[in-house]
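Derivation of every value follows stated rules applied to the coordinates shown; laboratory data play no part. All of these numbers come straight from a predicted model, not from anything done at the bench.
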Structure P
Amino acid sequence: MKILLAADGSPYTTKAVDFLVTHEGLCGPNGELIVLNVQPPVPPGVKGMVGADQVTGYHREEAEKVIEPIKKFLGGHKIAFRCLWVVGSAAEEIAQMAQAEKADLVVMGTHGYGLVGRFVMGSVAQRVIAQCETPVLLVK
């Protein structure tokens, strides 16, 4: 099974990674785990002020802050994985990557906001479920 793990660096991502490690059978012997971090785009005009290379470097550094601890943790387990990062809207990028990678399952941590919290702040998980054709497993 090919699993896409959406990683934002929050404690909820840690719970999702822990879930996957304790359920190693989800991937199966020939499975693959793709760890994806989505970086939000910088405001318009910033690239022009500081340069595209600086912006790319910033995104790379921020993505590595999220991905590195996951790499270290997964390295001690029998799960084949690779890590990617992209820039864009989190929900859209997760759904697009799931389709592009032909993932069998998307796994992501959820903050577990109630109805009012989702209304006020929105929910990336809710938007992923709405946009993604791949099954989504939320870990709370």
Structure Q
Amino acid sequence: MTEANRRLNIESELDRSRRSRAAAERDVVAGDYDSAAARLYFSAMHAARSLLFSEGLEPKTHRGVKHLLNIHFVHPGLLPDWTLAAYALLEGERDIADYSIEAHVTEERARRLASEADRLISSIEGYLRAKGFV
């Protein structure tokens, strides 16, 4: 990955993160909390991908994003310990929202997930800003 590609990929992923976050907010307003939960996960996932691209890492799967986030940023202490737990929470709620027949995300839960997504994305953007990528 060239430096130009790296920066382009970071900005593209951050844009996708922001658009997913905005869509999640529209879903909350519309009362579609399951869709909001899924979009919140994707907003965090795209932000995490931007972070991984900053180190030249190119994850191919959702599982790969979480694994690389842990070993390259959380475990070495570059991001706070709560980062991986927040990411896992968003991922788990997305699975419930997308695949569970009985369980549904409530408004209260969707708003809590939005808060976690915002905190996670803010942490990632802060790191990228400090490193000169944003």
Structure R
Amino acid sequence: MDLNKYNELLDKAYDKIPDNVKKSSRFEIPKVEIRYEGKNTYISNFQKILTTLDRDRKHFQGILQKAAGTMGEIRGNQLFLKSRYTEQVLDRLIKQYAKEYVLCNICNKPDTTIQKEGKRQFLKCTACGARIEIKEK
């Protein structure tokens, strides 16, 4: 086969690939959707964020509340926080959680699980095989 013909076919095939597949990162955390009731904040798309992060509800809720410095509870599919927070603050806290408890430190992929061994927790990456201890803060 002629090399020019091969490159032409390769270009045609690449053009047929959807744009969302061409992105280097397939992991995108949904932006926080909030509503206020008095001095309280509700994250109305909490379940969607939780599904994207693929983490235990109680673990995520506990770390998020601790980082925000407030109390809260799950009400239906929403997370109730006992204070007023802006979308920017909550987005930053959720990205921080993802960096520490979801994304692999080695390959930066979200294909990880949290494994407990005694009192220690490890972030195990199924993509590259890395295993890193998680330090609770």
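Which of P, Q, R yields 16.6, 48 for Rg and Dmax of the Cα atoms in Å, for residues 5-52 alone, as computed?
Comparing all candidates, it corresponds to P.
Out of P, Q, R, which structure matches 7.6 when mean projected area of the Cα convex hull in nm² is calculated? Write out the running numbers ahead of the final one.
Numbers: P: 8.9; Q: 7.6; R: 11.5.
The value was obtained from structure Q.
Suppose you compute helix-only ellipticity at 222 nm (-39500 (n - 2.57) for each DSSP H run of 4 or more, over all residues; to 500) for every structure in P, Q, R: which one lands on -14500?
Of the structures listed, the value fits P.
31 is what came out when relative contact order in percent (Cα under 8 Å, 6 or more apart) was calculated for one structure; which of P, Q, R is it?
On the way: P: 35; Q: 31; R: 16.
Answer for the origin of the read-out: Q.
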